[in-house]
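Take a look at these structures.
Every read-out reported here was derived from the displayed coordinates using simple, explicitly stated rules and does not represent laboratory data. As the structure is a prediction and not an experimental result, all values here were calculated from the model. Cβ atoms are built from the backbone, for glycine too; each structure is taken alone.
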Structure 1
Amino acid sequence: MNNVSTSPPSLSQFKKRIPWKELDKDFISSQLRLCVVEELGQDEPSNQWKDVTSSACKISGEGKARIVIREPMTVCGVQLIPLIAKAFGAKDVALHEELADGTEVQPGQAIGTLTGPQAEILLIERTVLNFLQKLSGIATGTKRFVRLIEKHGVGLLDTRKTTPGLRSLEKYATGCGGGFNHRMGLYDRILAKDNHLAASSVDSPKKLEAFVTGLKKSQSGFLVEIEVDNLDQVEAVLQGGADAVLLDNFSPDDIVKAVELNFDRAVLEASGGINEKNISLYAQAKPHFISTGAPVHASRWLDLGLDWVESSK
């Protein structure tokens with residue numbers, strides 16, 4: 001395996017994680033309103049009961065409940081809980097002693113404690129647990145992938161293979177697990193893939209080099225990344241001045257050759273056919289990054305629950 005250490009100019013721009021404070025809370029709140037519709041059959045909370053079970057049970061009084069871990073995980077979604085409470089109109093529910101997103105926890109530990117009207121806690125219980133289980137699953141899966149490759153000096157990038165409407169939260173979960181965020185959408189980075197090249201009639205290394213050169217000149221405000229599927233394309237893209245090269249379905253041996261061709265010129269990202277079983281082998285080839293959507297689309301919901309600890313009724 002090749003041991004050449006590279007530091008292309010754009011490397012630092014790929015090592016980014018979106019922090020909670022930069023997420024669009026208005027957009028997230030609009031998505032949470034869909035959860036209200038699912039649970040209550042209306043898009044705005046009101047004084048009229050729609051939780052027929054709590055109403056029938058005549059739930060009242062104040063209570064306290066702990067969100068308890070049932071299996072090892074990297075926690076994610078804690079900061080979403082107040083937004084969920086607000087969306088459901090559970091204005092008197094408070095979260096206490098919460099753990100920070102990204103914290104690694106063991107069974108029996110509590111993520112935090114919810115206090116307030118018992119009916120309001122029950123109102124948001126399932127939605128809170130759903131998001132915690134899903135996002136913690138992504139963060140935990142990401143952490144597992146990261147640990148397999150970080151010893152080789154290779155970073156993990158996420159993808160746009162996300163649940164429709166939940167991309168920002170799923171990418172936030174990736175960051176909590178130690179991965180880096182690739183482009184958020186089609187608006188923040190140029191990534192010309194095989195279909196872009198086909199639609200632009202780019203069918204030779206010479207045309208590819210000219211195509212990349214043109215993008216760099218006309219789109220100076222964006223990073224330019226090009227997907228390639230063979231070594232001849234790698235050299236053409238590098239000659240054109242691309243900021244990054246996506247090595248699609250390259251074997252580990254061909255990634256080594258691409259690293260040797262590159263020699264500090266661009267960020268190299270390996271992708272395609274990479275999973276938890278073979279990712280270490282690809283990391284040994286020393287691309288700067290490996291990208292995979294697996295921690296998002298193949299993660300499982302993790303086990304945690306809400307345990308009642310106090311009732312004033």
Structure 2
Amino acid sequence: MATDPARKSPLKILFIGDVVGAPGRKIVAQLLPRLIPRWGIGLVVCNAENSAGGSGLTLRCFEELTEAGADVLTMGDHVYRKDEIHQVFDRSDRVLKPANLPPEAPGPDLAIVEARDGTTVAVFSLLGRTFMKPVDCPFRAADRLLDQIGPGVRVVFVDFHAEATSDKQLLGRYLDGRVSAVLGTHTHVATADEQVLPGGTAFQSDVGMSGPHDGILGRRYDRVLAATLSSVPTHFDVATGDPRLNGALISIDPESGRALAIQRVSINQDEARRILTGAADQLADPSGSGPIGPRG
């Protein structure tokens with residue numbers, strides 16, 4: 001069958017899960033400049049709300065992630081943990097607060113950007129309400145933003161920063177056919193439920209975290225254990241070992257906005273070294289299905 005020469009190739013969006021501390025920033029900065037050309041990535045969205053010492057975002061962390069190739073940074077419940085976030089908002093309109101915070105909360109809640117292939121993409125993030133501080137309804141906030149975006153923008157990406165898997169699945173179904181992707185963050189644990197829903201929306205309950213995996217959700221094991229056994233509040237320092245880049249790679253039809261495929265991404269330190277030294281033969285074909293990561 002002949003192909004339409006005017007038809008655009010699929011747009012590939014790489015979503016990087018919660019970047020945790022210096023180990024997370026380092027592995028992103030090492031790998032992202034290699035992965036963008038290697039996989040033909042058109043847009044990189046990165047959840048950056050844990051990038052500064054494990055909580056919040058500073059100017060330095062913003063610069064490290066964007067210089068590495070991140071196009072849009074989404075935030076979550078720790079958005080205002082660092083005072084420098086206000087300077088970050090002044091610097092860039094591509095760092096997004098959750099859209100269902102009160103209207104008085106500072107910062108942009110929607111980014112409409114141009115991908116590397118010229119496709120217009122809308123990006124926003126939402127907070128869940130189960131086991132989290134009270135916020136406005138994420139479902140109504142999504143409706144409001146979709147009305148604001150309008151039908152002219154076909155590709156819409158949503159980061160849902162939430163605790164409960166049921167909430168994430170519900171929002172995915174609610175937005176199925178109206179957005180290109182609903183991907184979860186916040187729990188720091190990747191789920192194995194990546195799929196394209198019937199209406200053409202890519203979904204995964206949680207894409208996991210990019211950072212040290214030798215602790216407890218990116219924090220030092222001994223500190224978490226001490227606080228648990230003693231009930232004495234303890235500062236949870238960021239762990240340092242076993243850094244991994246976790247996320248998802250989504251292929252999207254830029255004309256319809258429908259997702260064509262979604263794959264988990266998980267790259268550990270050994271595989272990262274092979275990529276950086278040119279010793280890696282290849283990762284799983286990012287045009288196929290199944291997780292992308294070390295073989296063997």
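Structures 1, 2 were shown, and log10 I(q)/I(0) by the Debye sum over Cα atoms at q = 0.08, 0.10, 0.11, 0.14 Å⁻¹ at -0.45, -0.64, -0.74, -1.00 was computed from 1. In this comparison of 1, 2, the computed figure -12000 for helix-only ellipticity at 222 nm (-39500 (n - 2.57) for each DSSP H run of 4 or more, over all residues; to 500) is attributed to 1. Please state which of the structures 1, 2 yields 3.7 when distance in nm of label points 7 Å out along Cα→Cβ at positions 26 and 274 is computed from it. Clearly, the read-out refers to 1.
Rank structures 1, 2 by FRET efficiency 1/(1 + (r/R0)^6) of positions 106 and 226 (r between Cβ atoms, R0 = 35 Å, to 0.05) and report only the one at the top, that is, the highest. Sorting by FRET efficiency 1/(1 + (r/R0)^6) of positions 106 and 226 (r between Cβ atoms, R0 = 35 Å, to 0.05) in descending order puts 2 first. Looking at relative contact order in percent (Cα under 8 Å, 6 or more apart) for structures 1, 2, the greatest value goes to 1. Once mean count of other Cβ atoms within 10 Å over residues 162-169 is computed for every structure in 1, 2, the highest value turns out to be that of 2.
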